Structures are given as C-alpha cells and as structure tokens.
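So, here come the structures, one by one.
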Structure 1
Amino acid sequence: MKTTPFLICAVAAAMLHAPHCAAQSNVVFYGTNASSILISFVDTNLSASAKTSIVDDLQVCLNVWGKKTYLSLSLGADEPGLVGYLERPTVSPHYPEGIEFPKGVTNTPSGIALQIPKKLSDAYTNAFAFAAANSNIVAAAYEFVAFVSSSNFVTISSNALPNYVLQKNTTTNEIIVDAPAIISELRHQTYYPPSILGFKYLEIGPSATNLWMLVPCSSPLSYSDTKEWSPYPAIWHEGKWKFCMWQN
C-alpha cells in the first residue's frame, strides 16, 4: 500500500503518545496507555500493511478519547464468539454516524483480543484509498487541526478568521465583525487529529458535493472533572479547511 501523509501522521501521533507500542504488532494501548490488548481481524485476507494502518488509526482515537476505556470480561458477552467488551463512556468523536469504534473482545491463540469486524476493516480500506487519492487534502487537514489546536489560533486577527471559518448565509465581513465572539466560542474546545474515517462527501454545503471532516474535540464540564466529547465539522472549501456549521 502506498504511504500517504495520513499514514505518516497516524504513525507519528501513535508514537508520540504511546512510544512503547512501536515494537509490538497489532496491539493498542487504552485507558491511561498502561493497558494493552491485541487486535484480531475477522477479515483474514487483509494485508499486513492494512492491519498496521488500522491499528495506528485505532491508537490515534484511543490516545485521547480512550483514556476512560476499560476491559470488561467478568460478565462475558451476549454475542457469539465474544468473551467481553472494551467498554467506553461515550461514542467516539473520531467516527462518523453509522460506524462504531470496536468493542467486542474475543479469545485468540495469542490471548484475548479486540475484534475488528469486516465491516469496519472494509471502511478503513476504502478510507485508505481515499487518502492515497487525496493526499494533499488529507495533509492539509492535519495542518489545519494542528493550527486550530495551538495557542496561535486564538490570537489571530479578526481579518484572518474567514480563512478558518465558513458559515451559511454569512458574509466575510460579518465573520470579521463577529470574530471575537466566534473565537471565544471555539477556544473553549480542545481539538485533536482526526481518524481517516472522519472524512466524508456530503451534499450539505455550498457546493453540490462537499468534503467534510469530523474534528474530534473535548470541552470541560462545569459540574465534574470529566470532558464532554464531540466531533466538530470542518469543510474543504476553495482549497482550505474551515470550521463550518451549515444547517439547512
């Protein structure tokens, strides 16, 4: 499989947050990154490189959102072939609607493993093909997320904000006028690198077909020490990624 900027970013992110997993194959770390679990693929025809890329993307999701995941084996599982679940408190903000982060745990000759259904690995295979065909756009997505998650984003000028925000029925001048309020709202969230599954073409948007990206984000809850997780939408528009709320 061709190496793409996404795969490079995914590997780099995984190594940054969990360097001790690099020496092991098909293993992810969850919780506080102190616990590990093998990965088992239902599709036995997947190539080794595809498996590695999927594991890397799973780790990107688990590095931040997965800190409260935990293994539950005591009660077993109510699905054939499973012995438990990798439980999580919320739906993954990295994945779009209709795709769930894997949670079923099965027994393998090497030990218990997180099972990757064929439907999910097929979705990843299609996503990797998208990344290979759109490597510049995907690379720009990671650059966009890196910038909006940095301290430099909240200090940009009002005139620069239209380069990062697009709103329906809102002119560039209106975005500039409302820039302080928009930046204040955006700064309350922390943004993280997306999953390659977070890119999707939709008819919603300024064009007939638009490429959207789910930017995983978290915001602190006022009544507890936990975080609220959600995806924040961004759109590829006129050669740039921009945060966008485009409600019909």
Structure 2
Amino acid sequence: MRRNVVLYIFCCYLIFFNVCSKAPQSAREIINRSVEKHGGKALTNWKTMVVKGEVFQEDVGRKYRGEYIKYAQKPDKLRVERDLTKFERGRLFYSYIYNNGKGWMLINLIPYYGKQYGKLFKRWLNQCNGIAYYANSADTLILKPDKKVKGEKAYVISAITDNDTTNLYINKKDYYLIQEEYGKTKRIYSGFKRFGNAIYPTYIDEITKIGPRTVKVNFIYHSIEYNTPIDQKLFEEDMPNYNISENRKE
C-alpha cells in the first residue's frame, strides 16, 4: 500500500514537472511566463511609483553622473528628473513631464513643447508596468526567430499596440525581459532585483540613433517606492494651456 502511494506521488511529480518545464509554443505563452517571473499582478498593482537612482548622460563630449528620479501616477501622469549638476560640475538639469496626453520638457527651467514628447513620455509611463504592459495592451503578438543579447539566448516577440511596434527580447533561461527596441531606440536591461513584490532591472542602457549620432544614456535604479503621495504640482509645472501640435518654445 505504502509503495503504491509513493509511486502515485512520483508519477504526479513527473506530470507536474513535464507541464511546467514544457517549452512555450506561442508568443502569448512566453510573455505570460515573463509576467509571472517579474511578479505577476504586482507589476501593475500600484497607483503611484517613485524611482530613485543615477543617470549617466553626455554633455559637450563628456559623460556626467547625475541624479535620476521618476514620479509616475496612474492613469496618466509622469515626471522624470535628470540632474547632471547633482554630483559633478555639470551644466544641465532636465525635467520631462507628461499629463493627460500632453508632454513637454524643461531644460534648466526653460520649457520646450512639441507633439513628439507626448508619445515618447507616454511610453515611459507604460514602461513602469514592465512586461505586463505589453501582455495586457498589445493588439498583436508575433513570435520571431530567436536572437542573442550579450551572449544570452532570447525569444523575440513583436508587440503591436496602437500602430506602434516594440520588439521584446525575453531571456530563454529565466524569462526576464532583457531588451526592448522601438523606433531608433534600444534599451538593454540587467541586474534584476525585487522591489516590493515586483522584479525590475537595476541597470538600463539606452542607445538611440539621432541622425548620424548615437546617444547613449545609462540608468541605475537604487529604490522603488509604491503608493506614496506625490505633489500634483510636479505634473503641472509650465503645463501648456493649448493643444500641442508642433514644436513651440515659450
């Protein structure tokens, strides 16, 4: 009798192991596994998020270490600070602001407006949900041939959302999202760490082609706080009172 029970348990284990270890067959299966690996519902179960860390950004031929702070509030508010004067003798500090469809930026407190900022900064807000954003919002997911990212084999999925295509590279070993590509920008993720109940990369390398130039910006995340109060004035500073349809400076 005891032997039969042991044999039954062993068979159940084999069935469970085979089901769990079975390679995913579709883009949806892969992206769902990635969501669970990154924390599942914890990726989206927040109302506000404050990220603090460092940014390494070039100015006049030299890369400066600066302070990085990101304020996000659902459903439609974001502010990103990059202060290159914080730790070194840099000369620039940036604020990138998104509020209910409008995006604008401040460089040394001088506002700049343009319709291109709204789309870009909305993407930054969506990225606060990590891989879960694409799992929940993509209209189409297309599985493409595998590729390598820094020596790691990765599934490649094209996520199409609102006529915008993002290529997602998901590590075949642990299902972490290790690279995103959209437009002329590539973002490489590493150093994954648990913040609360969700897992985010702590190192982000962003590479963007701007004409003949290649702009590289590096980020390090030190902390992520959830559901803390955020001063609403941060999302309203120099907010335009008109529809942004073209580049404009005041």
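Values quoted throughout were computed directly from the atomic coordinates according to the rules given, and no laboratory measurement underlies them. Computed from a prediction, not measured in an experiment: that's the story for all the values here. Cβ atoms are built from the backbone, for glycine too; each structure is taken alone.
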Q: Figure out for me which of the structures 1, 2 the number 3.1 belongs to, where distance in nm of label points 7 Å out along Cα→Cβ at positions 146 and 178 was derived from the coordinates.
A: 1
(Q) If volume of the Cα convex hull per residue in Å³ is calculated from each of 1, 2, which structure is the one that comes out at 149? (A) 1
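Where does the value -9500 come from, among 1, 2, when helix-only ellipticity at 222 nm (-39500 (n - 2.57) for each DSSP H run of 4 or more, over all residues; to 500) is the thing being computed?
Values: 1: -9500; 2: -6500.
Attributed to the structure labelled 1.
Could you tell me which structure in 1, 2 was used to calculate mean count of other Cβ atoms within 10 Å over residues 42-49 as 18.0?
Numbers: 1: 12.0; 2: 18.0.
Attributed to the structure labelled 2.
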